[in-house]
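Dropping the structures in below, format is structure tokens.
What follows is calculated from the coordinates using simple rules that are stated; it is not laboratory data. Because the structure is a prediction, the values reported are computed rather than measured.
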Structure I
Amino acid sequence: MFVTTTPQAIIDDVNMMTDGDGYNLVSAAQFCARMNQELSSLWQWGRRANRDAFTRVSGSLQMPAGANTMSMSAAAPAGAALTDFSQPRGVDIMISSDNWKKIRLWTFAARDRIAVLAYRFMGDTITLLPSDIARQYPFRVWYMSSYPAVSDAALSTAFSLPDGADEYVKQGMAALVRQRQDDDPSPYLQAQARARLDLEAFLSTGKGDQGAIADVSDEVGPELW
């Protein structure tokens, strides 16, 4: 469902769409700034259409000695080094070789009476409680990814986006070129709106299980492990 491209490939296509005007009117840095705006917008509504398509899972993680908290963005080994982390979706622990079991979210008010291992996120930092067993199990984090920020210093660096989403990004950038020419950007904005509708329909069709029923089991209930 995701395809790979580069900032330079998108910029080249935008220049072709606008008869090369962008080469004279918009710098690479300005193109990348607009590209990031379009990617951010795409990720916002794309994740609403299909959470699963934008969900990633970390590798096996282990709490540092003497700690029961870990930043998702900080560098390893103290952090998880997840540069695309946005929002958590769930946490599993490994109770035996490649045998993963989910753990529950603990409520802040019940933080002093957790009987089985549970987790909570504050910002991008995970806390596992009870702290005395937080380091006994490797764990992994399921999370929503953030958009792949691009830079004019890395125009050839590949990144991934949903199949067909490049059209949405390119049309928005082409509108910027037309605005710089004092021309009417509306044809490109209309084409971008059509691309969004097509992509939303595509994402929604393949979104899979989007169950929203909460696990309301008491966090002090019995477990199988």
Structure II
Amino acid sequence: MSYRIPDSASLETLLDYVTDVIAGLEAVAELAVLAAPWRTLRADLRQDRDARDDARWTLRAAQRKTAVLDVQWDRALVDLSGRAFLAAGKKAGLEPYASLFGGISADEATRLGPHKAAALGTLVAEKAKAFANPELTAAVTALEAATPALEAAAAVRDDVALKAQLHEITRLQRHLAVEKQIALSEVAVLTVFPGRSDLVRATLAPERTERAAKATVAQGPAPEVQPPAMAPTPAA
């Protein structure tokens, strides 16, 4: 009869279930001692949930920081593009604009991911400095500052995202631990109260399973379906 928890159950779902079981076992004096390993499980689950949330919030912060620095990088690149265009007499085929943005426009570059953007920013800044054009100096300095900042933020974001995924392994491990404890507790309840499957159900059944069972009892058995009456055979 061992009850199973859906494989997709979240830590919150597992916590709720474990709390229900603890309350059910503690309701019967002879079974109260069986709640001890469940309380340990609940403490572990709470730590796991907090650690997962910390990782999730850290990831959200890293994602937002990267997005903001990406906007800063976009602005620096677009500014340099505009200045280079003016320095080229507003002619895209002339220098310094042709060498800096002839291959990829600033508008196209702003749609690149952070890592590609950082690589491009480094290259464009180096080319721009080679022109030694004082009209570009301030824009190049801004791009040189924005590029490594974006690259570093994106690297942190990727690292944090990878670590956040590890919490799924922990969730699966706790899921297995809960199901193992269900089996152990079922045996223990039946050892104390032989044949009391109703008590096993009351203490260990997931909430929805228990509600469904009560609903079935309340509604009674499904009505018997009668076959449709045969139509009379028409006279020849």
Structure III
Amino acid sequence: MAQFNRMILSNPESAVAQYNRVGLHYNLVAEGIYRARVGIDPFSGEYERFIIAGLIAFDIERMMGQGDKYATDGPGFRGRLKVKMRAIREAVGDLSVSCLNKIDLAANTSRIEAAYNCLAAAGDGALNADSADQFHVGATKILHWIIPSLFIMVDTNVAVAFRKHHQVNYRKGTQPGYTARKYVDCLQHAQDEIRAYGVEKFFRIELGTPLARLFDKVAWVAGLSV
């Protein structure tokens, strides 16, 4: 186990148990979304409301603006999300059955970065209600809800873990300098760690939890301890 001392996955069983103690509300919502996603097109209008529920439950509501987030008419969040989903479908749509431990990230970097940048962008049609601001953390959470076996969620805690363990160039603070390139770097480090730890062994820590979500739980706890 000494080889794992510098890894985020140094003690994943303990980290997952800690996350589950403090993050029950996150787990309940996530599990409901994963069930809803079975047999549904994750880019469909039907699935949009589950993405929105995930963003609200995972602390993004403040950035989404006022009013009914689920409304299908008008200039609200769902209308902006619908436009973004159409735009990113071509980039990542056929990755919808991909898993983090198997994907060739180098071959798909440009597609992932394009989807991330589209979701995170400021300006006209921005998902952030303050269109001058970007939507980086929300972008990673949307990507996760679309393909939960592939995309991890990167917030401040997770960024801290990747900075400490893999020297990903995130700054200290609540705005650590998120970019699409750094996000792909995090995916690569996560993939490398999962493979080094043992894919089946990692899956068995919490059967039924998507692989990327399981890694995200461990990384979130790893970031807390820094």
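State the single structure among I, II, III that was used to calculate percent of Cα pairs over 20 Å apart, giving 66.
Numbers: I: 66; II: 73; III: 57.
That value comes from structure I.
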For which of I, II, III does helix-only ellipticity at 222 nm (-39500 (n - 2.57) for each DSSP H run of 4 or more, over all residues; to 500), calculated from the coordinates, equal -25500? II
